[in-house]
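Listed next: structures, encoded as C-alpha cells.
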Structure P
C-alpha cells in the first residue's frame, strides 16, 4: 500500500463472521476497509491506522458482530409487499380459530375494495386453526352476503363465500380450465355437485382487485425496506409478478428509494410468455446499474402445491388412492423451455415440489444434455424439501446437472403437516440438509415469501433456526439427525444463496474484492442458543458501503 491510498469507509467491528469457510477467517476486533462499493481489506483493528485519510468515514461498530448481507435467491417480493397492503391478515396464530377469523374479517368490512374483502391466511390453514379445518362457505357468508369474501390460504388454495363464487362465475356447471399459472385448477364440490367454496390453483383466475399504480409503488418501496433490508437481506432473487412491478422496482432502485440488489426471474406465463421472456431486452431497458437490477432468468411451474394436493408424487395422496397430483409441463415442454432459456443466456428455475415432478424434469433435461449450450446451471425450486427416496432423487439431480433450491423455513411452515397429506412415510424424509451437505450439494436458504407466508418469513434467522433446531409450527422437532450447525446454516443463507444466483464471486463473504454488502448484528449467532436465533436483531446494513438501515 502506498501512502496515497486511503479508505472511503472503515468499519470497526467487534467481531467478523467472514463466512469464508476457512479456519483463519477473522473472529476478533477487525477493521473492514471499503473503497467505492468494494471491500479493500479485512485486517486486525490495530493495523488499520495507515488507511485513515482526511475524508475517511468511520463506522464504530465495535459492540457489534459484522457479517455479509444475506442472499435470498427465491422470493416473491412484489406479491408479498402488495399482500400486506390489500388483504386482511387472518393468519394463524394471530387468528387462532375460525371465530377469530370471522371477527377479524367483520372488523375490516370498511376496507373492502371493488366489492371484494380478501383475507390473507397461511399455507395449510386447515391444520393451523384450532378446529383443524377451513372456514366453510356458509361461515364466510355470515361475514357478508353482499361482498365477495375470500381467504387466500397460501396462494395455491382459496376459500370463497357465495357472492365470491358468483363473481368468479363458479356454479354447479362450471368447468375449470386445464391450466393456470400455478398448476391445474380445481373446484371442490359437495355430494350434490355444488361448489363448497374451496378452489385450488385458481387465484390468478378469480379477479381479485388490485392496487393503484401509486399504491403499488409505495407498497414495493416499503416492502423491500421492512421485509428484507431490515432483516439484513441485501440481494434478492425476485420471481416476477407483473411488468409494471418490475419497472417500479427498477425506478425505485435507480432513484435511490429502494436499497437492494435484485436479480429477476421472469415468471412464464404468469408475468410474460416465454417468447417475451427470452427477448426481454426488447421491452425492458433498466435504468439501474446491472449490479443493482438485472434480468437473471425464467421461472416456470412443473407442478402445484402440497396444500392444494397438486404437487406431483410417485405415491398417491394419503386420503385419495387415485390422486398423485398433477404435472403441469410435459417432457417436451421442459426440453423446449430449457433450450430456449439457455440459448438466451438465462438461468431456468423450475418449480417442482413433488418427487414425480422432479424426476420428470430431470429425465427431460438429461435427454437434452448434449444439446444444451454452456450457461447458468438450471435450478429446481423446492428440491431438497420433501425427499421420499434420497438415493433416487439425488442421482436424478446429478444426472440432470441441476441445482436443488430448498427452503429451510418450510420445515417450520408445514413440515409437520406433509405426512397427513402424503402418508406417514414422509415423517423422516423431509429437509435432509445434513446428508445433502455431507454429499457436497450446495444447500441454500430462501424465503419463497408469497401470499400467506408466515409472519417473519423473510427474516433469515427464522430459516436458520429451522435448519438448526428443526422446529415445526407446533414446536415439534423433526428428524434431528438432519440438523446442521449454526455456521453451516449461516453459510446456506449467504454463500449458498449467492451460488444459486451465480454471484458468489461478488458477494456472500467478507473478503477483499467482494461488494461491501455488510450487516451488523446485536450478538454473535455462533454464541447463541438455537432457540434464540430468531431473536437476533440486525442493527445496521451497508449496501455497497452505503448505510441503508436504519433508514434515517
Structure Q
C-alpha cells in the first residue's frame, strides 16, 4: 500500500484521472514493471478500470488467502462466496459512514460500493474463489468513487480505511455461521436430488413463511407459518412438509387467501435461499418457469398448433409476429418453455389470457369456428405426452377442476386438500370432445443474423434499461414478462453473454442453444466475470449467473433474428 500512497502523493493538484493507480509502474533491478496489485500484509488489492471512461471510479478485487480465514481448499465456492458477500456488506456500510458528508455529492465526497445480494444463493462476480499460483483466495470485488481532486482523501480511503476494514472482516470471520450456511444448502440440495427421482415436482416445508414484507426482501413479520394438510404431508431428508406431485395441480381459494403468494414462492424456489428468508425449505424443479400472456411480444417462427389451430392470413406451424396477442403469446411461451427443457409450468390466471385458458360449454355452443384450443384441453396431454407438469392458480373458473390431479384450497394462507370434494362437483359434467393427440415439436434455435453492431454502425450497442428492456445491436428486447430473472445483475450477465457470443461468432448459421450452453459452462467454471467488458459505461459492475432458460427466453423475444426450424 505504500506504493499506492506514493502514486497519490505524486499527482498534481487538480489532476482527476487517477491513471497512475491502474498502471502500477515501478522500477526494480530488471527495469520498469507494471503491476496494479497492491499489498497490505498478505492481502492483495488488484485495481482495474470499472469502465474506460470513469477513471475516478476504480474496481478493486480484494484477495484474501484461505488460511487467514481458516478455510480448506476444494470447498463449495458458491456457498462460501455468497456467505462472505453478505458478511462484507456491513463492513462496506461502516466504510461509508466514516466518510459520509450530507452537504456533498458522492462524486465530490467519495463512496464505496459493493453488490447487495437478494436472498438467493447464486454464483456472482462480486465474491468468488480463485486459485492464484497454487494459493486459494477469497475474492471480494468492490468499486470506489474517488473524491474529485482530493488526492489526500482518496489515498486515505484506499490505503488506510479499506485495508483496516478488510482486517476487521477477517477478524470477525465466523466459521460456525459459515458451516451453518453449508448445512442449509446441503439440506436444500438433498431435497432437490430426491425430487428428481420421485413422483414430486415441488415441496413446501412446514414452518415456511411464504408472504413477503413490503420491500420484498424477506418474510412478512407476523405471517402465519405454513402447515401442510395431513393427507399431503411427506418427509424428505428429515424435513416434513407438503409435497406437490407431478401432473396437474390447481391452487384455488378466495381473494387474498394466499394463492398467488404460494405460486410466487414456488417460482422463486428454483434457487436455494439463505436461512431466515422464510422460503429456504421451499424447493421446486429447477427447470420451472412462470408462464403468462405477454401481449405485444415478438415471436419468430414457432409452431403453436397445439393451442392455435390456424391463423388468418398466416401460419400457425411457423408463426411469426412483431406484436402478439395475449393468446398467441401465451401459446408461444409454453412451446418455448418445452423447448428449453422445462418440466414444470407455473401459471396464474390473473396473468393469463382468458380465451387461452378456458372456454365453457355455452361459449363452445355459440362459437362454431374457434381457432384456439384452450389450455384445459391440453394440460393433461402436456404431462402425459412430454412429462411437463403444471401448477395453476385458479380462482374464477371451475373448468380446470375436472382435469386436475390435485386441488389445494387456500383459506387465509392455510392449505386444504379438497381434491375429492372438487371431483364430486364435476361428476355430472358432460365430457368435452376429445381433442386429437398433438405432436409437441422441439425447435432448434438457429439464426443467420446475430450481431452486437447496429446495421451500418461500427460501434457496438449494449444496454440494460431499468424500465425492462435489453438493447443489443438493432434489438430492443422487452423482458418485463420474464419473472424468473432475479436481479438487474443477472440481466446484465445475460446481456454480456449474448454480446460475447455475437462478437465471437464466425458461422453463417449459429446453433444458439449449444453456444449458450458452452458459454454458461465456461462462466460457471472460470467465473461469471468472464463475459464482462468495460467498453460499455452504462452498466454497473455486478453480474450474477443466469439459467439457460432466461438466456433463451431473451433471444426468443428478438425481432431481427431469423429462426430456423429443423
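All of the numbers you see were taken from the coordinates with simple rules; none came from a lab. Since we're looking at a predicted model, the values are computed, not measured. Cβ atoms are built from the backbone, for glycine too; each structure is taken alone.
Out of P, Q, which has the highest value for mean projected area of the Cα convex hull in nm²?
When mean projected area of the Cα convex hull in nm² is computed for each of P, Q, structure Q gives the biggest number.
Could you tell me which structure in P, Q was used to calculate FRET efficiency 1/(1 + (r/R0)^6) of positions 350 and 534 (r between Cβ atoms, R0 = 30 Å, to 0.05) as 0.50?
Working: P: 0.50; Q: 0.10.
Matching structure: P.
In terms of distance in nm of label points 7 Å out along Cα→Cβ at positions 310 and 358, which of structures P, Q is highest?
When distance in nm of label points 7 Å out along Cα→Cβ at positions 310 and 358 is computed for each of P, Q, structure Q gives the biggest number.
Which of P, Q yields 17 for relative contact order in percent (Cα under 8 Å, 6 or more apart), as computed?
P
For the read-out FRET efficiency 1/(1 + (r/R0)^6) of positions 414 and 518 (r between Cβ atoms, R0 = 35 Å, to 0.05), a value of 0.15 was computed from one structure; give its label from P, Q.
Derived from the structure labelled Q.
Given a value of -9000 for helix-only ellipticity at 222 nm (-39500 (n - 2.57) for each DSSP H run of 4 or more, over all residues; to 500), point me to the structure among P, Q it was derived from. All intermediate terms of the calculation are to be shown ahead of the outcome.
Values: P: -7000; Q: -9000.
Clearly, the read-out refers to Q.
Which structure, out of P, Q, was mean count of other Cβ atoms within 10 Å over residues 70-77 calculated from, if the result is 12.8?
Structure of origin is Q.
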